[in-house]
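Colleague: Multiple structures follow.
Readers should treat all values here as calculations from the given coordinates under stated rules, not as data from a laboratory. Computed from a predicted structure; not experimentally measured. Cβ atoms are built from the backbone, for glycine too; each structure is taken alone.
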Structure 1
Amino acid sequence: MPLHRVHANLQVRRRRGGKMSFEVVNPGTIAEGLDALAADAKLVPLAGATDIMVYLEARSLPPCTFLNLQQLQELKPIVSGSRSVSLGALTTYRDVRTSNVRQQFPMLALAAREIGALAIQNRGTWVGNIANGSPAADGVPALMAYDAEIELTSKNGQRTVPLSSFYRGYKQMDRRAGELITATRLPVPDPGWREYFRKVGARRFQAISKTLLAGRILFGADQTVEDIRMVFASVAPYTLRAVQMENVIRGRKLTPDLIEAAAEAIQDEIRPIDDVRSTEAYRRKVTSNLVREFLATTLGT
């Protein structure tokens, strides 16, 4: 059966006026969608479509053909098990905020609350947040802190990639031609982890982050750090898990001196820039402060 294609001319504001031409391919099943991707690797997967108008207004989206995933029921379920939870590619931020997932993964609910307005939360998807590849993504740090893995599917099969190793540079990802991100899988955390999520922006909500930290820490005896995750947004070309700093802390007793050493060590891993939202100097200072707050807060819990 041939795929249904829709052709659209969208009027956007350009210096010289005119229209930009787009097509939308509407598969009825995942198999049809993967066939389409195999035939044309330049297709742009489309889920919640919350970023389209942003790109159109910025004149940064060239004419293309979208692969519309909205009708693919196989991508919608949240599947919960005793050891893991799978978020289908069409799982929205609101889906997590209103499901039992928020009880197992509280930082996901906190991140979902920070993402745009309610209209965005109702349509925007977690997988879209991953695939967009923005260094300022609000959802990706929380997913990465929970050791999320992403499921990539093509006509040739399926593979799983840790989210922490998915990004290779600015907007550069380990997604091969013909692959579609079909789900995000999260292992259910063991008891005892303490969590921290804080986003710093120009205002409390509906603002892109200047810096953000999603952290988890597990203590053993005598305040010895048994394990730790620290993930940052807006301070590197991609969402950054600070593995070097985690190694500085893991296996050691958490003390004020170690907290200060960690706040200094993070400066060696981050690569913030000056842009319209903030400055490198501000991001460096506040990121160190977030490290101090996270560790000091969990130490005193």
Structure 2
Amino acid sequence: MKHLIVGLGEILWDCLPEGKKLGGAPANFAFHAGLLGADTVAISAIGQDALGDEILRELDANGLKYLMPRTDEPTGTVQVTLDDKGIPSYEIKTDVAWDNIPFLPEMEQLAQKCSCVCFGSLAQRSKISCSTIQTFLRHTPEECLKIFDINLRQHFYTKELLHDNLLACNILKINDEELDILSDLFNFPSLPLEDKCLHLLNEYQLKMLVLTCGVNGSYVFADGQKSFIETPKVEVADTVGAGDSFTGAFAASLLAGQSLQEAHQLAVKVSAFICTQKGAMHTFRN
């Protein structure tokens, strides 16, 4: 029996210099987890518009299952600009469909069967979607892996929201810039990098903490274990979706029975490959 893995939150169009690409962390995460054999579903909301229709066609073309209620708000878009190293910055449109994800009976059914769910802070910037995400988490089995891929963007988070989600998750996925923001917010900025991670691991009784540091490698901390892997040197097209592909590959590998180190190694390879591609959804072949 396949494990059910859910990506829950925003879905949108990343409007890149060369054109628009399907984006949003949950769909990217679910896509890459699905490539490794898991049964995956992306949950979000889209508008009753042409951009929403295009999203459904794109998801179908990528073979990704989804639950996408349609709302009166427009489908989400993000204006993405890239610096000379391919690092993106984002202008995220507000008052869009994924700010208004309703909690449906079908979502409760998926939650009850869920082996892993990945969610972030961005989709919780509105009360409606925040309530839906938290309700979904409450309906998951105790053993479900609940990955908080913190995803701090612009001003769309508060200390209280982050604290509540750290309590709700059992795996934290964070990058080095987000770790600095979190340590400032929660008043432990003077600790060395690894001690910051261990502080969060212990403070919130997490099963694991995954830290990505761009070109400076990545770490996984779990119950006395530490894995560090250097970032492969690749020719970067852009880094859109690289973190989501890392998380999707890591989660699916863990559920498939691979060790923490094996799951980490595959996640690094997949993420490095995605950096060589334009956009987020591409098939990795080991």
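Colleague: Where is distance in nm of label points 7 Å out along Cα→Cβ at positions 126 and 182 largest, in which of 1, 2?
Modeller: Numbers: 1: 1.7; 2: 2.6.
With respect to distance in nm of label points 7 Å out along Cα→Cβ at positions 126 and 182, the highest-scoring structure among 1, 2 is 2.
Colleague: If we compute distance in nm of label points 7 Å out along Cα→Cβ at positions 38 and 270 for structures 1, 2, which one ends up with the highest value? Intermediate results must be reported in sequence, preceding the final value.
Modeller: Details: 1: 4.6; 2: 0.7.
When distance in nm of label points 7 Å out along Cα→Cβ at positions 38 and 270 is computed for each of 1, 2, structure 1 gives the biggest number.
Colleague: Let me ask something additional. Of structures 1, 2, which gives 24.1 when mean count of other Cβ atoms within 10 Å over residues 86-93 is computed from the coordinates?
Modeller: Details: 1: 24.1; 2: 14.4.
Structure of origin is 1.
Colleague: OK, next. -11500 is what came out when helix-only ellipticity at 222 nm (-39500 (n - 2.57) for each DSSP H run of 4 or more, over all residues; to 500) was calculated for one structure; which of 1, 2 is it? Please report the intermediate quantities before stating the final value.
Modeller: On the way: 1: -8000; 2: -11500.
Going label by label, the one that fits is 2.
Colleague: On distance in nm of label points 7 Å out along Cα→Cβ at positions 166 and 198, which of the structures labelled 1, 2 is highest?
Modeller: Working: 1: 2.7; 2: 1.7.
If we compare distance in nm of label points 7 Å out along Cα→Cβ at positions 166 and 198 over 1, 2, the biggest value is for 1.
Colleague: If relative contact order in percent (Cα under 8 Å, 6 or more apart) is computed to be 18, which of 1, 2 is the source?
Modeller: 2
Colleague: For structures 1, 2, calculate percent of Cα pairs over 34 Å apart and state which one comes out highest.
Modeller: Structure 1 gives the largest value of percent of Cα pairs over 34 Å apart among 1, 2.
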